[in-house]
Each structure stands twice: as structure tokens, then as C-alpha cells.
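Rule-based calculations on the coordinates, nothing more; no lab input. All of these numbers come straight from a predicted model, not from anything done at the bench. Cβ atoms are built from the backbone, for glycine too; each structure is taken alone.
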Structure P
Amino acid sequence: MYWIVFALYTVVEAITDLTLAWFPLYYELKIAFVIWLLSPYTRGASLIYRKCLHPLLSSREREIDEYIVQAKERSYETMVNFGKQGLSIAATAAVSAAVKAILLN
């Protein structure tokens with residue numbers, strides 16, 4: 001739970017750093033928030049995950065699963081295409097080297 005919340009925090013932080021860095025005590029508040037997330041006493045990350053992220057992820061579970069399947073299929077197709085291109089380049093280089101060797105002899 002912590003790492004999911006922390007990843008979301010990191011994305012939000014990248015945006016807020018550009019807009020709110022001028023705010024007094026901004027960096028101190030960020031440190032306090034991270035400590036609150038980490039603390040086993042406050043269980044901040046668990047609270048945010050259970051109240052906000054889990055319901056959102058649960059409602060979109062089917063869409064997320066479909067996206068993962070599509071990503072797997074696309075990655076397989078991409079690797080096959082790269083493999084074919086690599087073999088084509090290797091074959092061209094081998095034929096070119098063989099022709100040069102024949103012409104030099």
C-alpha cells in the first residue's frame with residue numbers, strides 16, 4: 001500500500017513543486033507528510049489507500065486488466081518485430097561480408 005501511495009505522491013509532487021515551491025514552509029510540510037505516510041502509528045499510507053485509491057482501483061479493475069493484456073500483446077509483437085529486424089540486418093551483413101570476401105579473392 002505504501003509504495004502505491006508514495007508513487008502517486010511522487011507524481012503529484014512533480015507538479016506541485018513547480019507551482020507551490022514559493023509557499024512558506026512548503027518543504028517542511030512535504031517532509032511532515034512523508035513521515036505521516038511512513039509512520040506505523042498514523043498509518044497514513046494505509047488510510048489514503050483504503051479511503052481513496054482502493055475504491056478507485058476496484059471500480060476500474062476491468063479496464064486496468066484489459067490494458068495490461070493489451071500491453072502484453074503489444075510488447076510481444078514489438079519484440080517479434082525487433083527480432084525480425086535484427087535477423088534481417090544480420091543476414092544482410094553476412095551476405096555483404098561473403099560478397100566482399102569472394103571479390104577480394
Structure Q
Amino acid sequence: MNMNQMMKQAKKLQKEMAKAQEELATKTVEGTAGGGVVTCVVNGHKQVVDVTIKPEAVDPDDIEMLEDLVLAAMNEALKNADELASKDMGKFTKGLNMPGLF
């Protein structure tokens with residue numbers, strides 16, 4: 001393979017990766033806690049796009065429980081966003097072990 005072909009392939013791969021990164025912003029995952037009384041939605045870029053708290057989760061005498069539920073739902077949503085990004089971007093690394101790349 002000559003250098004021109006390699007450069008063309010590299011540019012094509014770069015374009016495909018950029019497109020995949022853009023598409024991640026449009027995909028969402030969620031995390032829930034407390035049997036679904038708290039739901040957090042995160043996009044593929046790990047931006048929080050929605051938080052839903054059902055009325056039964058709100059106890060004025062136990063704010064700490066609500067805080068814990070929100071935290072648990074958020075952490076689950078972020079974990080799911082990591083898995084989404086790994087799945088979508090993993091096709092470009094083809095098994096290479098490059099922690100922190102995506």
C-alpha cells in the first residue's frame with residue numbers, strides 16, 4: 001500500500017469518526033433509581049438532557065433520600081453513556097486497548 005492510499009484511508013476514517021461523534025450527541029440513555037421514581041437522561045456526550053422526579057419521591061422530611069436517588073440515577077445514566085460511546089466508537093479502534101480515548 002502506498003502513502004497516498006494510506007492518507008486517503010486515514011482521512012476517510014477521520015470523517016467517519018467525526019460523524020459518529022456527532023451522532024452520539026443525538027442518542028440518549030437513561031438511568032433510574034428508586035424503582036423508577038427518579039430518572040436521568042444523558043446524551044452520548046455525557047450531557048444531562050432531562051431529570052424526572054415523581055411526586056412520591058419527594059419527602060420534605062427526607063431530602064437526603066431524594067439526593068441519593070438523583071445521584072444513583074445520574075451515575076447509572078453516565079455509565080450507560082460510556083457504554084453507548086464505547087459501542088459506537090469501538091468499531092474504529094477494532095479491539096485496540098486505548099483507555100480514555102473515547
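Quick look at the numbers
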item: Among P, Q, structure where distance in nm of label points 7 Å out along Cα→Cβ at positions 9 and 89 as derived comes to 4.2; result: P
item: For relative contact order in percent (Cα under 8 Å, 6 or more apart) computed as 24, the structure of P, Q it came from; result: P
item: Read-out helix-only ellipticity at 222 nm (-39500 (n - 2.57) for each DSSP H run of 4 or more, over all residues; to 500), computed value -28000, structure in P, Q; result: P
item: Test item: mean projected area of the Cα convex hull in nm² calculated as 12.9, pick one of P, Q; result: P
